[in-house]
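S.K.: For reference, the structures are reproduced in the following blocks.
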Structure 1
Amino acid sequence: MKKIGKYDLVRVLGSGATSTVYLGHDPFAQREVAIKIAFPEILKHPERGKLYTHLFMNEASLVGKLAHPHIVQIFDAVVAEDLCYIVMEYVQGGTLEECCSEKKLLPVERVVEIIFKCTRALDFAHRIGVTHRDIKPANILFVGNDPTSGDIKISDFGAAIVDHPDRTLVSGIGSPAYMSPEQVREMPLDHRTDIYSLGVVMYQLLTGQLPFQASNNYNIVYQIINTEPTPPSRLRKRVPAALDAIIARAMDKDTATRYSSWEEFAQDLAQAFRQETIRAVKRGLSESEKFDTLRRLPFFADFSDVELWEVLRFSAWSTVAPEHTIMRDGDSGDFFCFLVDGELKVTKNGRMLNLLTVGDCFGEMAVISKSMQTRGADIAALTEAKIVTVKGDALRHASEICRMHFYQAFLEVMANRLTLANARLAAL
């Protein structure tokens, strides 16, 4: 078996104009990895060699920095005069290029979910000073064999602007069809160029067409600067007007009227998703809806996006009917819950003790206390309610930072309950 550095090369995954990507094995971490190795002759090219080396150095500078559930992690890198390779997280699946033809379009709600996840990932990158600069379907991977469900991950940060535009701005890098007006004009760039490009990706995933098409790059550039694209709803009837408006703002030629932040973009996507699909009772909540729901709860105010996605992965969501009993007095239980919709009642021996409303956490004492392993009251639904359940074992196996935020939030919950109890006693 061939090796490069400490890594075993298993087989070729793909090859491009400048590099070959191998499936590799890291014997120390005991995991599969993807290894992108530059062609030696490319690095020695008299005109483009320095540029290609620069792109590898750019990506190498991000080793360990892009720790987000929806970004391909970069584990290791070597950049030398005659050898350049990047060691990345191996994602088994494909790219969204597969979903860009009119015969293979994804459901509208799935497109919104994918773009929502991309906004969260690119906002994370922006907050650490990284602008991707080459957002396109080929650089967005889906995890697994089915692009209609599951996670996505953004890849290929070789063309990124890192920390300061002057450090890595190289003209002519990127895919013209996805470039913003300021990028094709070779103007200074910030995160809003990625917002524009993601708008183009959203347009293509919804319609199967690029917003601007021409036989050569010159005409595409002219259209990007001077013309407005056809609204997606005219090309696909199922696209609601709200998504037309979101894409139009994301792709606005004027950066002053384009979305100014990823948060604005994400909020509009979440709102449009709720308006168009939340009435479909039989359909389970999408991950983007779940993320947005948790983000609005005070309990999770101090959780980062990374930790919130972690919570989504180990929590269970369910809907309960009125009068359904969720917890019984005296029962043992190694789980706790959050109420995200509806109302619950807390009773003891038939006597009402409390009402729980949206955002309330309950049942956590049986998980975090060594002495209180049983439930102290009955909790039942007054109305149809949506419940998020977290098992104690899942919490114990969560990341250290995620557990810390849970316990900090539990302390806040107990402090609020104590304050409320004292107020009630004072009123007697």
Structure 2
Amino acid sequence: MDELELARQEIDRADAELAAAFVRRMEAASRIARYKIEQGLPVFDPAREARVLEQNAGRVASPPLREAYLRLLKCAMSLSRAYQRRLGAENDGALWVESERGGYGVTVARGALARAGELFDLDRRVLVVTDRGVPPAYAAGLAELCREPVMVTLDEGAAGKSLCGAERLWSVMLEHGFTRADCVCAVGGGSVGDAAGFAAACWMRGVDFYNVPTTLLAQADASIGGKTGLDQNGVKNLVGAFWPPKAVLIDPDLLKILPPRLLAEGMAEIVKMAVVSDGALLAEIEAGDPYEKIETLLLRALKIKRALVEADERDEGSRRLLNFGHTVGHGVEALAGGALYHGECVALGMLPMCTPALRARLIPLLQRLGLPTRCALEPERILAAALHDKKRTAQGIMAVFADEEGAGYCREISPDELKARIETGWNR
């Protein structure tokens, strides 16, 4: 056996020992988490972590290896903190999402809007952002819980989700003397969250952002993940930033006044996540009336998105699965001129990217949910609009496909293949 093979075997043994040590460490971290929860202690103990690093620095003699080992130890402590936060934050109606900025809690509960004062840090100056399509009582109710609320109502949809909309928010923040200690809170649909989140990301290089999504579409999809964005020259989300919220509040009671078409739009995103990641969830949606179990479906969909976001917060790999239906859907949306909602376009965009067998299963489900399955727009125009997508490559575009439920995947597609799929993806 040569020296190379011997060294590899030694690494294999060390990796096995490291895996066993990691399991022991995380088991101990869970015991610590339970104790801290019972005693009301904070997860992060900087003095303790500093002592651990100091104690371990002398255990590795080689300076270069010592530096590398301390980086590894810092990473392990970060994972322990994340694990403890998740154990402490989660219950039947709550999720914890790890992010580059330390993570945030997502509360899903009926009547939760009235609890915003305990779930958000509102004891400061708060820019409360909503739009004209949101019932005024929602934002007003949250403003009553703020020490110093400043209300801004944007125009609906694309008009508010624009550079002009963001500039208006910054002007109000300047006028009222907002500092880095203040925050922004969105109360509305995805457009409100995108505009308010982007304004928060840019103001003084970033202030705290809270999100109260009021549509099923925003609750199921845009509420977590940290993407903010503005439309530019008719192209969706062309200007944006990754800026995770400090916390998210999802109140299913806010959906009671939504018309059926807006509820269906949100269901399209839940179907999307089921098709690419969870075949059992797709079966659950198909069984009975999905709107009667919306809290359960929301939580399951959010857990799918959380897993993808935590693995790929910057949208460079597995998170791209969440773009299922969006490549073609964004092209349809750009040409529809407001006649179709975003979720309706996503529903249409899913069908060309499925196998015929999966498409045959999806069509009756989408129809039962009140979503479109036919599109009369010319394939050439859809293709041209779709090629403006941010995921454009030198050879074509990176798109998401599903050959069977729960098993989405990404690959590059040429313009010619995309056009062929558009031509055969719908019953015209």
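Just so you know, all these numbers are worked out from the coordinates, no wet-lab data involved. Keep in mind that this is a model prediction, so the values were computed, not measured. Cβ atoms are built from the backbone, for glycine too; each structure is taken alone.
S.K.: Thinking only about distance in nm of label points 7 Å out along Cα→Cβ at positions 158 and 294, which of 1, 2 has the largest value?
M.R.: Of structures 1, 2, the maximum of distance in nm of label points 7 Å out along Cα→Cβ at positions 158 and 294 occurs in 1.
S.K.: While we're here: When distance in nm of label points 7 Å out along Cα→Cβ at positions 46 and 150 is calculated, the result is 4.7; to which of the structures 1, 2 does this value belong?
M.R.: Derived from 1, not from the others.
S.K.: Let me ask something else about it. Figure out for me which of the structures 1, 2 the number 1.03 belongs to, where Rg/Rh (Cα atoms, Kirkwood Rh) was derived from the coordinates.
M.R.: 1
S.K.: If helix-only ellipticity at 222 nm (-39500 (n - 2.57) for each DSSP H run of 4 or more, over all residues; to 500) is computed to be -11000, which of 1, 2 is the source?
M.R.: 1
S.K.: Quick check: 3.8 is what I get for distance in nm of label points 7 Å out along Cα→Cβ at positions 110 and 366, calculated from one of 1, 2. Which structure matches?
M.R.: Comparing all candidates, it corresponds to 1.
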